[in-house]
Structure 1
Amino acid sequence: MSQKISDIVQITISRETQVVKQANFGLILIVDEFDPGDSPPFVGRTKTYSDLAGLTTDGYSSGDYVYDTAQKILSQNPSVATFKVGAKFITTTPDANWTDAMVAIRSADPDFYGVLIKSKVLAEQTLVAAWAETQKVLFGIRSDDADILDDGVTTDIASVIKAANADRSFVYYDPDTEADFIDAAAMGERFPKNPGAGTWKFKTLRAVSSYDLETDEWTNALAKNANVYVNRSGIDMTEEGKVGSGEYIDVIRGLDWLESTIQVLIFTELVRVEKIPFTDEGVSVVDGLLKQGLDQGVQRKIITADYKTVVPAVSDISTIDKGNRLLPDITFTATLQGAIHKIQIQGTVSV
């Protein structure tokens, strides 16, 4: 298994947003369950597809989870260029559970960012959500459980994901989970766009039906950080675009992209040159690369341009760190660009 560049270039971005190979951020993995009578048409854990015709060639058809999910993804405009199908094995060297399956899939093929699974069982969705918290991925969940709309219930999947303060799982209430696949459609609508390009609210999903909610049902769902797909003034639209913790999905994806971009920029320079000297000039090179990554974050509309970086003077770095060739204590502060979701206007008209 290839080693991670994060072993060499470590970056942690802390979010202060509550009011209170570079990774592929557009690649979706659809995970199905396979047994000997329904074995996957590929060797290993995953296979890449670019269209429904490829699925048909491999024996998938309408009514199959993989086919119907892919259809929703590809129905969006623009649509992703490729997607992957992953395999959870039930028998013949079975995976003990969904956690083991996802670990095995990720180990065999780490090149994906979005995760969708066949199971609608709460306990199994919870396992994948817990696994996703340890990865740089986004896990989409759909559920037709009406308890999501009830503020007196705390055992539904939205409540469970919220209680776990999950940053990497989002829940869509989907009253027709066998037809609409809202989690797939929402991911398919956003993933062709660059991280930072837009919010996950106000989006119309192709080949998906909106539904009516009573005001209290809408309020209760959003209070659990679940997402819904409703009609406002004749426009079908997604609301609110949040993960379980209450953070916005676009923030998670944008900061994942920013972290990866900075890592790749610095790592590439370490490999490209003979060496970056452990001098103030060398530290300045690293600072310049960090700023280059942050500038790209500004261009992608993830952060604002008033960011600040702080690097240590070499004379202030300990002999031990110098001996270990570790450059510590580089920090930056930045402000998210965010997005406007509500507008208040007050006006006065007189004669």
Structure 2
Amino acid sequence: MILKKIISNSIGWTTNRKIVVFESDDWGSIRMPSKAAYETLLKHGISVDQSQFNRLDSLENNDDLECLFEVLSSVSDKNGKNPVFTAVCVVANPDFEKIEQNHFTEYFYEPFTATLKRYPNHDRVYSLWQKGMEDRLFFPQYHGREHLNVIRWLNDLKNGNEVTLLAFNQRLWGISSPRINHEYLEAFAVDSLADIEQQKTIIADGIRLFSELLGYKPSFFVPPNGPFNWELENVLVQHGIKYLTLNKLQKEPQGNGKFKYKIHWLGKKSKHGLISLSRNAGFEPSASINRDWVDSCLNDIQWAFKLKKPATISTHRVNYIGSLEIKNRDNGLAQLKLLLKQIVKRWPDVEFMTSVELGQLFTEEKNGISE
């Protein structure tokens, strides 16, 4: 375990500053719409109880965001700044009604702001996103248009996959089953190289919608669930993306079940100038109640600082969602608050940054203009 942490932090950009970044995926996306949908799928033999995302995650509601912001605003760093979530978000979800009306022959989506209207206790979510942005607690960046592989999903719906249709009727897609041969959540997985042109269009369209809804272009991108073919790089750069996070050892999909392997490290620059960022800490209290996530994350941070790296913490939305099980949100926020207090106590010179601020710092230092 120690050797793994040393190797993980051994290459790439270094700094003596104690920088902590929180990257939190999945905001804006549908997962499990309701307890009733969960019970229906379970009754039909779909093992949704085996994933914390299906048991606990749902589109964030008013209370989820208000409670999260209260915790984030409870501590501050040496510069008086609160911790801030780089909220890696999507800005659209499928329009189930239109897809059904067209007999699964064509894909339609709706902005996540329209999805919010279909859910109870979600009427202030969009304004809370904006309030979080104003208060520098919540900084949306790009996860994709949807957290969905549109090509795979629509093909299976057209072909009448029983499990896919069952989930569709409950207004979700993020399930696994032996009767589904692939993951729908991998938005940029490639089954055929022909998929890439449609994915380019989806990326560009999603960034357009992101800009319309949030008033600025994103500059940081994390592909949903990891898969990403580098033929998509140029369209990201053309639309303002400067930084991205991928697995340190990335399996680049080539179609037909084939992959290339690429190694990434903090500060690596790609052919078209994209700069790799890197996660080296985890905080996922919803994943296991038997693990001391605070202690584990503090240990990750300690190793990052020891090896002169910023600590970038992966912490998914599911940890802070209470609409399916309120105890989940209460537990996640209580542990987050304890983690934050311990961070500022152990490292009083800590600095909380967004992923974009970290990328900008790296770029400035590489250009020789750092202080």
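Taken together, the values in this text are just the output of simple stated rules run on the coordinates, not laboratory data. Keep in mind that what you see is a predicted model, and the values were worked out from it rather than measured. Cβ atoms are built from the backbone, for glycine too; each structure is taken alone.
Key figures for this structure:
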| item | result |
| --- | --- |
| Winner on FRET efficiency 1/(1 + (r/R0)^6) of positions 56 and 320 (r between Cβ atoms, R0 = 25 Å, to 0.05) once structures 1, 2 are ranked, highest first | 2 |
| Origin of the value 19.8, where mean count of other Cβ atoms within 10 Å over residues 176-183 was derived from one of 1, 2 | 1 |
| semi-axes √(5λ) of the Cα gyration tensor in Å derived as 32, 25, 20 - corresponding label from 1, 2 | 2 |
| Comparison of 1, 2 by distance in nm of label points 7 Å out along Cα→Cβ at positions 80 and 256 - largest value held by | 2 |
| Origin of the derived value -0.70, -1.07 (log10 I(q)/I(0) by the Debye sum over Cα atoms at q = 0.13, 0.17 Å⁻¹, for residues 96-287 alone; candidates 1, 2) | 1 |
